[in-house]
Structure 1
């Protein structure tokens, strides 16, 4: 990859402010060196306070990148296998029901770890599912990650695991498995094995009581009224004791850029701290989707040209979208429009943050454009 045009990238980021995105922040690393950063816009309701370098954001599904890093550490250490049955670690998942075109019945084949990682588990993303509501009613704020994750299977699966791609609570289940295998809370595991080793000082789980929101950029939502302010809350953090592996983290661009750089550089930091082996990162990038899943990620999520490996999309077919970027770029994004994109060949990573929910423009235009400007 040749050096990208910084002026073009800056012009594009600034143009997003003109299109109504309140604030943007973008960091690019190559070979452990920050080679680019640009911020613009404001982070308060009155649009008077400029975005700052240590601005915090609700990361939503960019949490999944950290969850996948964590579970692949355990795979690498031989503490679990991708083909292990989920019920081996979460007994509630030993007996599962499925309700698909063949009707309601008991599942004959087990759900496996790789089904969860690749969003082919048969679960959904319904935060109002009966099991969750029951646990919240019975246990309130004392309900743990395990309590709520175990309740997911009180409703039948939507399909036999491995036969479709459907974005879901799968990575929350992975977080519970990490707790069982490690003997720590999910947050403790991330702190001990990712945050502290990489000196990520501004990453933590959001709480229902909205504590820790200092420096949090004002969250907006795109609707019929335009891009308007909304409540400062993460609706996937169900209780004080629940740590969502799929959407629970607050972080900042600087912290996420450190993780992006390490993953793009084979799992090792500039200081020689290794969190994953290069071959494990290549395994993360291996497409796990069945044929139906490949069609579904393209049509249902607009990810044409991409496959999906261990919890991250992988750029496989640039020619389908007229891209000049190479194959193998991997990463994910979040519900407020942020994105992390990494390439192990050029050892380059891009982290982009904004704070607008329901922003279709981010996934359809902004993230692909950033991919082309940096990696193309």
Structure 2
């Protein structure tokens, strides 16, 4: 059946990890990437109010909006009402700031950013659903949806309450497909059950699926020696039904060229390729890591407010996916306001609460030695 965005090519340019030169976006390389992307027929660009402290939206204006006819591309951005704004007025202003930064005139796809947990409540309390519908009625938003990081039952609740949402952006990749913590498959199936098309984010799991251990890489290379490791992850995501596009956070021209090489004439995975990915999934599942399911029993009452599941996710980036830089980056993000692993006072309440018997205090010491 026809669906929103079905004619958009299945690779989107995620403007979250742009090429940098010193402390600024490398605009010369950025323009080259945009030009090549557009030349090959790709048209979807994804940014957000909070990306790179506003530099991402400004770069979109300079490299895209100011240089191409407005109707020749789709531009998406997002409102992170839970991060920064202290009032409904401040949150609403972020929409107008995004319009000014990008100079886009309107947004083809606009998203309530990162729904789930307590974050959704802010959009409810500030009545931002109604505000954004008003902007849609004014023609400043063509299509309204939301990005989401939580469990499938929470997604079902939101979509039941807000059936007017036109699409959902989800974290989907083959490593998280059957994850008890991320629930990629369950979230995807929930969105499709509500007849919502899906935009896919984190298809390469923050770069982790481009940095697999040798035994996993060898399985993929036997099937297609020329294909990059990242290409398998993006094609897995793009092969799903009802997908508007798959976002890739390309940070240099080489990554752009690699992605375009196999997505320009996209071919869904065949049976043999799916079997190869299945074998890699089995290897990843068997690779020693911390068996945290993010139930968060351990964080309730932690006197140091340590995000233990977040720290374990950073550690698993390194232990399971051989991605130290990705793990350290994730650790830096989740401890940006404090809660460092080294602050653990070894009170032991977390280990008493953990249903999996994880030696949490020892793992936190390990995390501190790796990432701090």
Structure 3
């Protein structure tokens, strides 16, 4: 069968339909973990324990050992449930990959295989899975259910946040729920943790925007995009205020520069697309922003404030800063400050 959405997989797992193979992956590791838990509960029951199933981790697994375990006929349970977390197909040799995919194609009736990926990108930063991972996914698609949990839009997560807050005894408006989801960049695990924290603080009262601002740490990606937005607007005061926030913690300079470069690349793509008459939806599809359309929308909005040439210059400045941080003993905070000043100057035609 074809790739199914997480929502479709949830519906399937609540039905009487059973499968022998599941493969779950995607950028939203929290949702991948939640879906994997639903698979376990379906076949092992809600009160299952670690002794009720076999679990392998990809970096330690030997295919021969996995196959021996997966072929066992269960004696005291309905299913021989075998889970593999973070198996990277690229780490397998040709013989092991062939043996694994052949087994997936002909899994014993009483065996259930669950492959979950939460620790690496099966696509290797590209738009499609890498060659060996694709072979595993293709085999799983033919034998069972495969689902990709991409990061979702804030509006799509608002309902879940409101429901969880209510279950915790508090409440939150749709607008503030979307605000929280945006700050958490659509990461299910972080959204859940932050909602629980805010609910504990609010008690029986409503979670307010002020509580979110005070208690939820803004991720480096969100802060970096705010910095890029300030630079494109020529707002030097805001840019350096945000820079102080970025450098106040213990985050390494190279990570800050990487986040800034990613934010400016979003803007550069949007600027080039605007100039070519390409629509937001096309950029979202072509560059793998699935579930993160809000990033594209914001980039299109802010890219209109400057030129493509300015954004290209900013990327060149960040590339130079990255090299300096990695190859010199200069104060890395000074390197970043100089880079921000140079990007602002470039926008003024300097």
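Bear in mind these aren't lab numbers, they're just calculated from the coordinates by the rules spelled out. Note that this is a predicted model, so its numbers are computed, not measured. Cβ atoms are built from the backbone, for glycine too; each structure is taken alone.
Can you tell which of 1, 2, 3 yields 58, 54, 46 when Cα extents along the principal axes in Å is derived from it? Could the numbers behind the result be given before it?
Numbers: 1: 58, 42, 41; 2: 58, 54, 46; 3: 74, 55, 44.
Clearly, the read-out refers to 2.
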Task: Of the structures 1, 2, 3, the one that 18.8, 54 was derived from, the read-out being Rg and Dmax of the Cα atoms in Å, for residues 258-313 alone - done: 2
TODO: State the single structure among 1, 2, 3 that was used to calculate mean count of other Cβ atoms within 10 Å over residues 226-233, giving 13.5.
DONE: 1
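Tell me which of 1, 2, 3 gives 4.4 when you compute distance in nm of label points 7 Å out along Cα→Cβ at positions 10 and 242. The partial results should precede the final answer.
Values: 1: 4.4; 2: 1.6; 3: 3.2.
Considering all the candidates, the number was obtained from 1.
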TODO: Assuming -8000 is helix-only ellipticity at 222 nm (-39500 (n - 2.57) for each DSSP H run of 4 or more, over all residues; to 500) as calculated from a single structure, say which of 1, 2, 3 it is.
DONE: 1
